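See the structures that follow.
Coordinate-derived values only; no laboratory data. Bear in mind the structure is a predicted one, so any value in this text is a computation, not a measurement. Cβ atoms are built from the backbone, for glycine too; each structure is taken alone.
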Structure I
Amino acid sequence: MFTGIIEAVGHLAKLENCGSDYRVEIITNKLDLSDVKLGDSIASNGICLTVVALSTHSFSADVSGETIKLTGFAHYQVGQKINLEKAVTPSTRLGGHMVSGHVDGIGKIERVINNGRSTDYWVSAPAQLMRYIAHKGSITVDGISLTVNGLEKNSLRLTIVPHTANETTISQFKVGTIVNLEVDQVARYLERLMLVSASDNQGNVSMDLLARSGFLK
């Protein structure tokens, strides 16, 4: 489990094609690895990777063919900047939102608009994910916990302040950049609750009840 609050920006040092999958090495820069051990998880651009080798300033992980197919890894090259976050502990502050590190799909930066000291990024998203994305809700973009500030049919608007841009890879986003997306887990659980309720004659969860309870607008 992660929070979407980026701890460091590293870069991809090695990308080894092993046939059906990849072995990667990521240089972690200022990320403290002193408490990391083999088998631990590190979110890398929002992808939960398991540490299989470790050095003072880097770790290696295996990236499955499934992960390559569903994430931006298919577009990565050596030198790619990577947002890094270690898994939470019981004492970690939950500064972002609950993030699993299981990417739901990829989006693309469609527009970049200066907005005073901030920058608006319009991101296209797969149609099947848009139903989970709410205005002022949370979304994870390349591992970063962000607030959705606007919605169009198949795109969402992110307003990025200078601090977030400086501490993550967002400063390198441009039109055409491919990003990993993970929707808010609460939305998925609500959908499942609705589906179960619809198939259960005794279920008492309805759209009206969710709206009156503040889950829908």
Structure II
Amino acid sequence: MRDLSNYKVAAPGYVTLKGRYASVEPFVRARHLQELWDGLGGMGVNPLLLYFAQDDFGGIDDFGTWLDDVKNSGWLTHIFRNNATGKVVGMASFMRADPANGVVEIGGVAHGADMKRSPISTEVHYLMAKHVFEDLGYRRYEWKCDNKNQPSKTTAARYGFSFEGVFRQHMIAKRRDRDTAWFSMIDGEWPLLNDTFEAWLAPGNFDAEGKQLRRLADIRAHLGK
């Protein structure tokens, strides 16, 4: 067992992260609200955020108020920007930070339509995880979602988060009981996960049409031998 008697890390803050395909930027309401609203599909944001806890939004003002509220509760919301088009295409937040134990969650994740069938979604989550482990020195990075949200669970497993179980009746979401699926990755796993992400994101892993040649899971299995 390692000695953590002198372990100390700072609370996460807003950060700008630049990748090959996309960038992660701090959300600033005055600059980004309309862009983010549009990037998430306008009123189409409600079906996109089907498994989020809050009630449906009546429009952009409700959406902005919700983003203000979660900021006040400690969420650090970041937007995702497509480097090629300059458009805002999604968001995620660092949340429930516990610096004393080196733990933080990635949540409030929403991928707009322009993130589909591209390496952007993988790259932005790689950049955020890399920041957590390498820049902040955290020990544990969490992903949680409604247990009914199969796409989110599939995505977490694809990125290399390990499933840890289901917390029954963990929350009230949209006026109903929510069971929450918990996933995590830890610092001892990060070197392999980092190498996997970098190999998958390399330009040589995509054909002329931009399709992947090797899956993340296959690369991870090969590198982990």
Structure III
Amino acid sequence: MSDEISLGTEYRNARLRMQALASELSDADAERVVGACPEWTVKDLFSHVTGIATDLGSGKRPSGDTQAWVDAQVADRRSRSLESVVAEWNENAPAFESMIDAAPQALWTLTYDTVVHEHDLFTAVGRRGARDSSGVARSAVLGLKLVKGDLRAKELPAFRAIIDGVEHVVGEGEPVLTLTATAFETLRLLGSRRTLAEMRSADFSGDLDAMLSGIVHMDLPEVSLGETSL
């Protein structure tokens, strides 16, 4: 029997770490811009994760443009306090976490997204989060599912990631690019949280530039998030 923590529990653990940090933040902290998501403040980031949990947990799913749905969740909570938004998340998340556990193969992205945003949050307020958590280790590997899909869409060859000494290969054929890194660095490098210069200075072996569009899912930040100094 596997002793691996469930994805719903990993989501809950990330949520509790984020909520604990929120209880320590000032009003000024709540209005800080999140470098990884520069259109959002810290409160907006909490509105995003809260809106996802509230809507999906109650059966409300997007119809049409997913980005418009996400934007509306943030906008609808913009006049509220951070404390109020966090309280809503705390109230509605348990049912949502049960949903994730009931269908982890379909809903794994929800845990992955929240763990990524957990560290976006900590970095935004100049804190070092739980980078060695089991949630980070799990999400670094889950993120390779996105890489696999992008490699296929771009018709690129296979990619190898050696994460904390364990080899993972995604894509078709022989890997032409290898990353050797910790789980946290893998999560941030492949999660579009590093500048192009930072990507090029990481421990990649092979033609990074030729493979870049297949291993990062979104545009890279133009300015470093400064995480390596925390």
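Taking 21.1 as the value of mean count of other Cβ atoms within 10 Å over residues 77-84 derived from one of the structures shown (I, II, III), identify that structure.
II
Out of I, II, III, which has the highest value for percent of Cα pairs over 27 Å apart, for residues 29-156 alone?
For this comparison of percent of Cα pairs over 27 Å apart, for residues 29-156 alone, the top structure is I.
Thinking of I, II, III, which structure, once helix-only ellipticity at 222 nm (-39500 (n - 2.57) for each DSSP H run of 4 or more, over all residues; to 500) is computed, gives back -18500?
III
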